[in-house]
Structure I
């Protein structure tokens, strides 16, 4: 099976979001996001998004017989102090992510799309209130052609070695 590197994929997606100037964290709020003072309601608020990895499933490859295609999901949680701020930032994150095709080890992205635009939820756990949008993304990946060639070479080398 071609080498699948979810960590490299998530890191690449996170870097792509950050290059646009959006504050983004890896499963947590970024240090620069939220309230500038660290205390709710004190200072200015910087909207941010947090990226969460999801499940990866493998099925027999259509493009590379003998190998596996990968279907993966991940989500973003975008926060703002107003419904509009959270919505606008989530829309910007969506526009960045659907325009790219990051790789994961020996897999290349065939299709990346926002499979669920989440509800805009008001969170009353702090004063002032916050808003959150949770979007889910689906990614279809296939083994890259060089990876497939390398995998066949490794298999042939192993078979030759065991004879």
Structure II
């Protein structure tokens, strides 16, 4: 019996529902912004990762029901490919805290996809390694940015303390 592959929309709905459990206030809003930004990225950039047959399907779906067409028709492997785009400019949030949350949530989403065996780890090894490297690079850049900010703040305090 052939197992049905869940669409991205269902994957995201389940993931974010679980990820938001017990979260409130600003913490919850930041995660909700990540979901909104990811869904925008999927719809704007997703077509770039598709093979011809999937592009035809996506275009047909967009003709009849354009809203969230990519998320409603594509699958976990397509999501993994787009996540790599999502953790790079211009999709990274400009706010450092939001960016940190975006990277953490993206890493958790990739982990959930693997944990639920929605993709074959061996077949997806290259895009998974690319995603891991992109997340690590963005996290290193955040740490450097924070260190520069700390140095600037300390220098400002030193000058005002004279």
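None of the figures in this text is laboratory data; all of them are computed from the coordinates on show. Bear in mind the structure is a predicted one, so any value in this text is a computation, not a measurement.
Observations
- Read-out mean projected area of the Cα convex hull in nm², for residues 15-54 alone, computed value 3.0, structure in I, II: I
- Source structure (of I, II) for mean projected area of the Cα convex hull in nm², computed value 11.0: I
- Entry that produces -9500 once helix-only ellipticity at 222 nm (-39500 (n - 2.57) for each DSSP H run of 4 or more, over all residues; to 500) is calculated, selected from I, II: I
- Given 35, 11, 10 for semi-axes √(5λ) of the Cα gyration tensor in Å, for residues 7-86 alone, calculated: source structure among I, II: I
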